[in-house]
Structure 1
Amino acid sequence: MISVINFISAWAVPALLIIIPLIGIARKVPVYESFVQGAKEGFTTAVRIIPFLVAMFVAIRIFQQTGMMQYLVDLLSPVTSRIGIPDELIPLALIRPLSGSGALGMLAAIIKAHGPDSLTGLIASTMQGSTETTFYVLTVYFGAVGVRKIRHSLPAALVSDLAGFLVSTYIVYLVFGQ
């Protein structure tokens, strides 16, 4: 079974790079011209979202540098400790909705400090994979397509992130014990 998975892993991307153009050719789609047009649109979109990215990164940096992160960790710690979430994971839970790369950096630090197979490392990894960069998505993607009214999207997304954090902890305790 492992050899099958390794074979698929090695050939999945090359196969797609061959199959997709062949399907386009078979359907008489101008493959190269379509690719170039898509690249132009992608570049235009990238330029259009730069202001949203800059605003998001500035806000994250201010959040960290003002000490607000540590204040929130200290505030939430008594509650999270009671439900089994280690204090080291609170910053990950706070940053993940804001920044994927920031959360990935925190995950790497947690794994380096506690190990990938530790309970803390397992919960952190599960949290990382079970949640979304909510504010990033709302800011960048909604901003890029011109959506301005996020009144219902934001609470729904934050509730789903909270559920992802809590269920991640529960599932890791359920599967790995302790």
Structure 2
Amino acid sequence: MFEFIAEASRWAIPAVLLFVPVIAALRKVKVYETFVDGAEAGFATAVKTIPFLVAMLVAIGIFRASGAMEVMVNTLSPVLNLIGLPTDVLPHAIMRPLSGGAALGIASDIIKTHGPDSFLGRLVSTMQGSCDTTFYVLTLYFGSVGVKKYRYSVMLGLLADLTTLFASIIIVRSVFN
């Protein structure tokens, strides 16, 4: 069974790349023209999102360079130590709702320092794969399509981030200890 799944995965993407144009051609869809139209629309969307992306990256840079993250870590660490969250993971938990790339950098540093099979390595790996970048989504995606009223999205996104933080702690403790 494992060999079948491995072989099917190897051929899945080439099959889709062959299957979609063949079906489109059978349905008399102008494949190349449709592709070019889609690429043009995608480029327009990318250009439209650049100002939102730049603004968010500048804000994250200011947040990190100003020392605000260290202040937040120092303020929250006594409370979070009570629930068993190591302070080494707190910068990742703070950065994850803001930037996936920055959070991945912090996770890489933690894994490099403590090892991938350590509690901290497993915890940041679980956190990295369990939640989304709330403010990135709000800034880039909502901004690019013109959504102006997203008050509940912020609350729910941050609640989801907090939930995944606690769930990651519980899951890693129960599965790996």
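Kindly point out which one of 1, 2 the value 23.6, 63 was derived from, the read-out being Rg and Dmax of the Cα atoms in Å, for residues 17-88 alone. All intermediate terms of the calculation are to be shown ahead of the outcome.
Numbers: 1: 23.6, 63; 2: 24.0, 65.
Attributed to the structure labelled 1.
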Given structures 1, 2, which gives the highest value for mean projected area of the Cα convex hull in nm²?
2
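Just so you know, all these numbers are worked out from the coordinates, no wet-lab data involved. Quick caveat: nothing in here was measured; it's all calculated off a predicted structure.
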